[in-house]
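Asks: Following this line, the structures themselves.
FYI, it's all coordinate maths here, none of it is from the lab. Treat the numbers as computed from the prediction; the structure is a model and nothing was measured.
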Structure P
Amino acid sequence: MPKRYPPEFRRKVLDLVASGRRVAQVSADLDISDQTILIWRR
């Protein structure tokens, strides 16, 4: 079963990506899958 993340965490991650940080760097820093971030960006 996939891990659930709270909405405020998801918003923080998307804000970091929107500010210009690379998806790969954010995923490594926060220990989450880059695919998860890409799905959230949809």
Structure Q
Amino acid sequence: MVTSITQLLYIILEISILIQLLIFLLVIQGQLYILSTSHP
């Protein structure tokens, strides 16, 4: 039981880190797009 709980916690942590990285990349892409469009 303990091993399964720890594995679930590790999976949740990895998923949350991946989601944060995806949001970070999306924000950077959005800022670059705004910069490229504001400076023709």
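Asks: Work out the source of 1.95 here, i.e. which of P, Q gives that when Cα Rg over 2.2 N^0.38 Å is computed. The partial results should precede the final answer.
Replies: Values: P: 1.04; Q: 1.95.
It must be structure Q, since only it matches.
Asks: Determine which structure produced the value -34000 for helix-only ellipticity at 222 nm (-39500 (n - 2.57) for each DSSP H run of 4 or more, over all residues; to 500), calculated from the coordinates; the candidates are P, Q.
Replies: Working: P: -19000; Q: -34000.
This value belongs to structure Q.
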